[in-house]
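Please treat every number below as a calculation from the coordinates, not as lab data. Since the structure is predicted, the reported quantities are computational estimates derived from the model, not experimental observations. Cβ atoms are built from the backbone, for glycine too; each structure is taken alone.
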Structure 1
Amino acid sequence: MPQTVVAGVDGSDASVNALRWAADHVGQVGGIVHAITVWHQPVQFGYRLPSTDADLESQARKTLDNAVSAVKVDHPGVDIRSRLVRGNTVDEFVALSKQADLMVLGEKGHGAFTGMLVGSVALKLVHHAACPVVVVR
């Protein structure tokens, strides 16, 4: 049976490796890889940072597109669909896990986007996701 695999992408090497692992897996068992980047407007000390929502969304889109393009080179036959989601990283991935057969995440995320896939987020998803989670080193 084809699988629905969700891969978290934040631009870090670990997340690109996770996307590559997901593509390898789907290449063997069939299905679709949903490459997902969750973004939001970070707030520090009650103040929004000077980046606009449009800037943050554009940066997230570029990060996602670059990761998907890098992985598609070695997996041209795998159906990889990219999607940006605005919200809380853990909450959004927990919700996505309810529709997935498998979730794949990098061990450590990228510090450039506050709230993106860092080690603590991957750990929370291992405990709260509704589907199996693979954490790629």
Structure 2
Amino acid sequence: MMRRSLSWLMLFTDIGFLAYWAATFLQWIPKSYVYQDYSNPLLVAWNLSFLPLDLFISGTGLASVALWRKQRSAWQPLALISMVLTFCSGLQAIAFWSFRADFDPVWWIPNLFLLLYPWFYIPGLIRSEQALEPTKGRGAA
């Protein structure tokens, strides 16, 4: 069973990704909040490289919450995919900022959130996925 806290965190994260990308493309992020070297084409390309991943995370996360609300068991694998990819997105960003020795809390805090919050839910999602698997090779006729 999905905990209500997970559904809210997934909605917050997935809508947050969509809002971030909308704000990025509409250039609504104030210059004082953008990352260092924001106009560097290589860094712009690096940032844009997260777009497909973030959209996939949002798609699987929002679909998972919708299926959970309809009480369909298909929510669980989608939630697990979303959580693992959310962790990966945060890890990649934190690794990048670490290698650059750029410790701006405006970018670190949201990416640490993406890196850490899935760890509170991934073990439970894995256990519930294993519980759904049919018994294999145990005297089934």
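The figures follow:
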item	result
Relative contact order in percent (Cα under 8 Å, 6 or more apart) - structure with the largest value, from 1, 2	1
Structure from which 2.1 was derived, distance in nm of label points 7 Å out along Cα→Cβ at positions 20 and 84, options 1, 2	2
Which of 1, 2 yields 2.6 [distance in nm of label points 7 Å out along Cα→Cβ at positions 12 and 100, calculated]	2
Structure (1, 2) behind the derived value 3.0 of distance in nm of label points 7 Å out along Cα→Cβ at positions 52 and 76	2
Identity of the structure behind -13000 (criterion: helix-only ellipticity at 222 nm (-39500 (n - 2.57) for each DSSP H run of 4 or more, over all residues; to 500), calculated), options 1, 2	1
Of the structures 1, 2, the one that 34, 16, 13 was derived from, the read-out being semi-axes √(5λ) of the Cα gyration tensor in Å	2
